[in-house]
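Student: These are the structures in question, set out in turn.
No lab work stands behind these numbers, since they all come straight from the coordinates. Quick caveat, the model's predicted, so the values are computed rather than measured. Cβ atoms are built from the backbone, for glycine too; each structure is taken alone.
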Structure 1
Amino acid sequence: MHPTIETMMEVVAKGDDAAIAPLMAETVRFLPPTYWAVWQGRDAVAAVLGHVGQVFSEFRYRRVMGEGRDWALEFQCKVGDLDAVGVDLITLDDDGLIAEFEVAMRPLKSVAALREAMNERVKTDVRFLEFRKALQAGG
């Protein structure tokens, strides 16, 4: 298994964005399961994943498939008292860092609960005001 994938599997559920950030390319793109948008940039994506790691409980990866640059990591977790399953689709860049991170998840009720929990968390994290300003300014 690729060392970046191995490390990501160890740190993503801990909700520690400082441990997640070094695994990301500077221009990483994150496609969340909760809405049709893209978060871009190492700091923003690490912050989002840090919060997700704190919202999820009983998180564990069930299967890992892939090689080289392309990986699919199937997970299960809870969002509050709701069960959820999903897949992290990860593409690594030439340096072995995460260039794209897309999440597909079900069921809808759990995804909706994740969205609600994340919206509440980002309201209290001042970094997200800056991230939004940067996105609206085009970078």
Structure 2
Amino acid sequence: MTENELRWDRVPQVTRSGEEDTQTLSSGGCIRVSGVGPQHTEATRIWFGKVSNEPGYRSLPHHHGEAETGGYVLRGKGRIYFGEDYREYLDMSEGDWVFVPPFMPHVEANMSTTEELVWLTTRTPDNIVINLDEVDDAILEGFRRA
């Protein structure tokens, strides 16, 4: 059988609500819930999950190794800090999409002190999270905790 042949012997896999993998890699208090990934499906080249950030939350500085990351904001207002000393940033709100290149150090922040930030995230090949040295909140322009 070649790579391009149809596979009638395969079936879709559904991860039911409440059966997601919650033991995913994290950066700080970020909650990542895996819906599709090698942790509990036959997936070998993708990770897809839901990420929740409490009000006033920010991640540790981190990157995702070789993984390409895509995100979609379902609810809330987020900011991704990047660049030298994390001085640059992009804001996102409900309906926005983001792409984070491999090996790019960044900090993810919920810019609200009262509302949760929720987004869908996908990575290839897997949910790689490599934490970096912590930074002081004061260097992150506009960020404040709850």
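Student: Can you say which of 1, 2 returns 4.0 when distance in nm of label points 7 Å out along Cα→Cβ at positions 96 and 120 is computed?
Tutor: 1
Student: Can you tell which of 1, 2 yields 1.00 when FRET efficiency 1/(1 + (r/R0)^6) of positions 16 and 56 (r between Cβ atoms, R0 = 35 Å, to 0.05) is derived from it?
Tutor: Of the options listed, only 1 reproduces it.
Student: Match the computed value 42 of percent of Cα pairs over 20 Å apart to one of the structures 1, 2, and report its label.
Tutor: That value comes from structure 1.
Student: Let me ask something else. With mean count of other Cβ atoms within 10 Å over residues 32-39 derived from the coordinates and found to be 14.0, which of 1, 2 does the value describe?
Tutor: Details: 1: 14.0; 2: 19.0.
Only structure 1 yields this read-out.
Student: Of the structures labelled 1, 2, one was used to calculate helix-only ellipticity at 222 nm (-39500 (n - 2.57) for each DSSP H run of 4 or more, over all residues; to 500), giving -11500. Name it. The partial results should precede the final answer.
Tutor: Numbers: 1: -11500; 2: 0.
The value was obtained from structure 1.
Student: Among 1, 2, considering only relative contact order in percent (Cα under 8 Å, 6 or more apart), which has the greatest calculated value? Walk me through the numbers on the way to the answer.
Tutor: Working: 1: 22; 2: 29.
When relative contact order in percent (Cα under 8 Å, 6 or more apart) is computed for each of 1, 2, structure 2 gives the biggest number.
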